[in-house]
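Q: Given below, in the form of structure tokens, are the structures.
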Structure I
Amino acid sequence: MDIDQILKEASESGNVSKYSLRSVDSLEEDVRQSLIKMVERGGKSSSELGKALVAKEFPREIVDQMITRFIEVSLIDDFALARDLVELAVTRKAKAKSVIARELAEKGLPKEAIDAALSGIDQDSELEAAKTIAEKRIRQLLKLEPEVRQRRLAGFLSRKGYSNSVVWSAVRYATEQVS
């Protein structure tokens with residue numbers, strides 16, 4: 001779709017944008033510059049970038065074209081972003097696979113990128129991460145009664161998104177380590 005058709009449709013619908021008198025090159029350059037600034041800040045999926053540009057009242061067709069161009073030249077890479085976010089969530093925030101998947105989907109990342117990024121996390125690695133967290137956390141709870149300590153530790157791990165089997169295995173492990 002060319003710019004003349006976009007502007008014609010916008011004027012017919014009464015939705016004339018602030019760019020109605022600008023040339024195609026000028027409009028594309030504005031979108032490009034805004035997109036470059038957002039990409040430089042990092043951490044945004046192509047979906048989030050598109051929504052942000054449309055919110056700035058840029059025409060959807062031009063935004064989509066520009067995002068496609070940025071993807072083609074690898075300035076936007078949803079797969080790399082998903083891998084980076086998974087690594088961050090696992091190593092620094094100790095989140096479970098299910099929580100990470102939900103957060104990535106909320107960021108608008110494609111399912112293929114999410115699946116590829118999460119493929120390295122299996123049940124065993126999740127259990128090891130939960131054990132490590134539980135061992136650190138239980139030391140903070142040593143002043144509590146054993147039942148209260150276990151209940152609070154289990155709640156903490158559950159809020160991180162770990163399954164019940166992983167939670168209770170990690171709680172048992174941490175309890176054995178401190179006794």
Structure II
Amino acid sequence: MKKILFSLLIIFNFLAIWYLYLPLPQIPDLNYAVKSDLPGDTTQLQNVTGYFTNLSRTEVINFYKANIPGLFRIQLNYPPEKAKEIIKDTIQTYYLEEFVLPFKESVFVNGYDWQNDVFTKPEKRIINKIIYHQVDYQSKITIKTFPTTIWQRFIGFFGTELSIILIVYIFIKIPWKIKV
């Protein structure tokens with residue numbers, strides 16, 4: 001039985017190394033959008049890109065679902081307030097979603113739709129209308145990526161694996177006597 005478990009662990013680790021070595025996906029520019037050249041959307045903040053578009057939230061999220069492939073991809077939805085902590089403290093937001101490739105990369109998609117601004121009363125939303133280079137847009141999308149190096153991936157994965165093995169070993173070796 002130990003040989004079978006050890007063989008499965010070796011096969012699992014070879015597959016994990018292959019997964020961790022695969023390159024990160026190159027995320028293309030958002031379709032039907034104009035790339036922002038405003039301060040904070042170019043080189044001022046590392047791994048941040050901004051776009052102006054008339055795409056809906058569903059269309060934006062579907063674009064990123066299609067362009068961030070991965071068998072283990074996880075999609076998370078956050079309250080809009082979290083965007084100020086994750087991207088920048090002055091960002092306007094309507095929604096914030098994250099795509100996670102475990103042990104590899106996180107991509108945050110922040111969308112601001114001035115017509116659906118949850119922090120402004122409906123009758124006052126017109127003052128937040130998005131105009132970029134004399135063109136009106138429905139929304140501004142800000143992308144922030146958190147990539148990892150190959151060594152960070154290995155340390156994270158094998159550190160997690162070692163911790164799980166250690167916990168299981170301790171759980172098996174300690175005599176658990178429960179009195180009822």
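Read-outs: derived from the displayed coordinates by stated rules, not from any lab. Keep in mind it's a predicted model, so treat the numbers as computed, not measured. Cβ atoms are built from the backbone, for glycine too; each structure is taken alone.
Q: A value of 4.9 was computed for distance in nm of label points 7 Å out along Cα→Cβ at positions 128 and 168; which of I, II is the source structure?
A: Going label by label, the one that fits is II.
Q: Sticking with this structure for a sec: Suppose you compute helix-only ellipticity at 222 nm (-39500 (n - 2.57) for each DSSP H run of 4 or more, over all residues; to 500) for every structure in I, II: which one lands on -10500?
A: II
Q: Which of I, II yields 75, 30, 23 for Cα extents along the principal axes in Å, as computed?
A: The value was obtained from structure I.
Q: Quick check on the output: 0.80 is FRET efficiency 1/(1 + (r/R0)^6) of positions 120 and 144 (r between Cβ atoms, R0 = 30 Å, to 0.05), derived from one of I, II. Which one produced it?
A: The read-out comes from structure II.
Q: Hey, Cα extents along the principal axes in Å, for residues 64-111 alone derived from one of I, II reads 33, 19, 14; which structure?
A: II
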